[in-house]
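K.L.:
The next part holds the structures, each set out as structure tokens.
A short reminder: the numbers here are calculations on the coordinates, not readings from a lab. Remember, predicted model here, so these are calculated numbers, not experimental data. Cβ atoms are built from the backbone, for glycine too; each structure is taken alone.
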Structure I
Amino acid sequence: MLLLALGINHKTAPVALRERVAFAPQAVPEALHELAGLSPVREAAILSTCNRTELYCGSESDGVEAVTDWLGRYHQLSLAELQPYVYTLPDQEAVRHMLRVASGLDSMVLGEPQILGQMKTAYQAANDAGTVGRLLGRLFQHTFSVAKQVRTDTAIGASAVSVAFAAVTLARQIFGDLQGATALMIGAGDTIELATRHLYEQKCGRIIVANRTAERAHTLAAQFDGYAISLGEIPAHLAEADIVVSSTASPLPILGKGTVERAIRKRRHKPIFMVDIAVPRDIEPEVGELDDVYLYTVDDLQEVIEENLRSRREAAKQAEEIIDVQVSRFMDWVRSLDATDLIRCFREDAQRMRDDAVEKALRQLRTGKDVEQVLAQLANQLTNRLTHCPSLCMRQAGEQGRSDLLLAARELFQLKD
């Protein structure tokens, strides 16, 4: 059986096309049955995320044309619209691609972990739909194992490479355990939401959300067991905050040096960690001059992120070495499938010979024949039947000058000179 990975991703296709080729979760089961029902396809799985749509297939013959045509028809795209952006990867290349994708090496953000969960979801959907067989089933399990090994044996995911995650990582470096900390999140956009989520996952003690729109602040705070305040209430609550993360669209600073200075005095000079992600800035630069304030801007975080990306790129080299080895191991298993079928046939033939010989021996014993004589006949019959065909083939190989077959037979039967 042949392997095929076919798809588009953020490197090959614009977002306008990726949107059109995406599969809604509820549509995946029916799409899987259609895909697996194509003439050359025997097994199928679909991975669909915001950055990629990929079809993984096991087929009896080259299925590139059939699968590409189906993908275009399903999404009502002409081949002219689709083909320039599609990549097709057969066999070993398909295996390597899946391992790299699951390990975060093919992601927009190098080493991001979410893709592994998305791939597990894709496998579960295909398994539930009954479109995963021996080949894809083994490949997915191997992929999950390798991705785990990459995470364990390299630092591919050890360092922060998003602004939100970098901010939380710095907070942990300063405070260590965040369970007793209070965080004040100013704003309610995507970056603040992501940073709040990271803090919540780190079991941050209390979360306060301040926003110009009270409804949005309450909605965000409710997700993380926090409470909401207006921007005007910040001075009254600032002294409670060990961590302040701000990202609004305000044209003027929200926090000035005087407000922060008063909060520091009220805190008895207990340090505050502040991250200003906004452009233009939400926190006056002079705040950074105060003792007991650790102020970081988006530029400071970008330096941290770039250093961490360098670390991930180094880890990615180690990950590629792991994947090289694991691709070879999987392809060894694929090549063994032909031998597996042959071995099964060989053993089934041998078992039929055994059963026939044993049945004949039992009939003779029931007629009262001597046991030793029956056992000798049984052994001779089995020996003759098991060696007849190989002996005939080796004799013919000798007559035809097929030394290659004779050498193979010597190796196969482990015969000494």
Structure II
Amino acid sequence: MAIEDDVLVVGGGLAGMTAALAAAREGADVRLLSHKDSTLRSASGLVDVLGYDSAGTLLADPFDAIADLPESHPYRQASVGESGVREGLALFDEVVGESYRGGHTDRNALVSTHGGTVKPTARYPASAAAGVASDDREVLLVGFETVTDFDAPLAADHLRAAGVPFEVEGVTVPFPGDFRADAARTRLADALDANERLEVGGNRPAVSTTLPARKALAEAVTDHLGSAERVGFPALLGQHETEAIRADLETELGAAVFEVPMGSPSLPGMRLEGKFRKACREAGVRFTTGNPVVDFEEDEESGSGVIGAVRVDRNGAAIPFHADQFVLATGGLVGKGVDSDRNGVEEPIFDCHVPHPSDRYDWFADEAFGDHPFARFGVKADDDLRPLDRGEEVEFDNLRAAGAVLGGCDFAAEKSGSGVSLATGLAAGRSAAREVTK
């Protein structure tokens, strides 16, 4: 069988790109296959390691709690552990450079979100740094009439109710310029990037004028500023010139400016995706995107237990991509890397075993926000991150899993998703590469 790649990674999120980058840096020829845009485009851009323990207690230092996690947790795998989490973060810090903060300490930062909650996180964009909840300077949150998923007054109410150590108010203003009511955040970000001239001052030509976008935005806020020393905007301050935009707004307003992390589409997530893709390309990773991986072929020479290729559905044709080693990084239930129906739970590409109760009523807790077993569904892996079958034997010698497709923890409840992706992606990528370069 002709091997086209040393390592083939299935999945283009943070875990997949970390695995691909790690494998390439070990000297392997690497290809990454992904169907759709990276899930980072829907993520806040915050990078969590471990925010809460199993009792829901906020953790100041996530590393203090790793040793107390259940043995099923991905952090407890022999190839990961605390050292693997630290190495994953070190790789992240190298890739993102000065665009992120938090690398100076092991302690979690508390970052305000668009819902008015305070989230513990290990790394956060530099553009959000002035908004950390440990800062006691007064805050004005600014929302825009057309950005309906950030209600700044409501977020301010929630932050006050949460007992943050600063005064906070919220205001909603029109975004300057003549944009459509349904203009995408990316369109507003582009206007700020280019500092386009926007019409301001009213609907009558006699009283309207044009100003550069950044100055126009500052003028829309100035009358509401009061005594606030910090101003938080929804995270749309440019796709490429964010720091320059923040600096211009700070000069105009005389206050620190920060971005409030948002949901999809997430500009911080897009920026983060761009940095990882750039690092992967510089390391020699080849990207093949736009078509789903739907099946696999076993290696005819080696027999069962060894994958020879995956099949990609391209306009109805099954196109094989051959490799020596494979990494599965397709996500969990949300990302469809793990799927379910009335008959059970499955991993849809390699049919890896996903442990779960046979009675569907045992998948859920009675309380809406209870400890739901389904949140921990995913493949079970050995210490080298190779998925295990029902008998806890290795499914395929040359397949490893990384990220949310791994079971054993509730990423959303404990705030560990990015940390697990980085740590297991690094371990899986390195291990796969070393199999072909040793």
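K.L.:
Out of I, II, which one gives 0.05 for FRET efficiency 1/(1 + (r/R0)^6) of positions 216 and 288 (r between Cβ atoms, R0 = 25 Å, to 0.05) as computed from the coordinates?
P.N.:
Values: I: 0.30; II: 0.05.
Going label by label, the one that fits is II.
K.L.:
When distance in nm of label points 7 Å out along Cα→Cβ at positions 96 and 272 is calculated, the result is 5.4; to which of the structures I, II does this value belong? Write down the numbers at each step before the final one.
P.N.:
Details: I: 5.4; II: 0.6.
So the calculation was done on I.
K.L.:
Okay, next question. Name the one structure among I, II that Cα Rg over 2.2 N^0.38 Å of 1.51 was derived from.
P.N.:
Label of the originating structure: I.
K.L.:
Here's something else I'd like to know. Once mean count of other Cβ atoms within 10 Å over residues 8-15 is calculated for all of I, II, which comes out largest? Present the calculation step by step, with values, prior to reporting the outcome.
P.N.:
Numbers: I: 15.5; II: 31.2.
Once mean count of other Cβ atoms within 10 Å over residues 8-15 is tallied for I, II, the winner is II.
K.L.:
Have a look at I, II and say which one yields -18500 for helix-only ellipticity at 222 nm (-39500 (n - 2.57) for each DSSP H run of 4 or more, over all residues; to 500), as calculated. Mind showing how you got there, number by number?
P.N.:
Numbers: I: -18500; II: -8000.
Computing helix-only ellipticity at 222 nm (-39500 (n - 2.57) for each DSSP H run of 4 or more, over all residues; to 500) on every structure in I, II gives -18500 only for I.
K.L.:
Please compute relative contact order in percent (Cα under 8 Å, 6 or more apart) for structures I, II and give me the label with the greatest value. Please list the in-between numbers first.
P.N.:
On the way: I: 12; II: 26.
Structure II gives the largest value of relative contact order in percent (Cα under 8 Å, 6 or more apart) among I, II.
K.L.:
Computing FRET efficiency 1/(1 + (r/R0)^6) of positions 232 and 344 (r between Cβ atoms, R0 = 35 Å, to 0.05) gives 0.20 for which of I, II? Provide the component values of the computation, followed by the final result.
P.N.:
Numbers: I: 0.00; II: 0.20.
This figure was derived from II.
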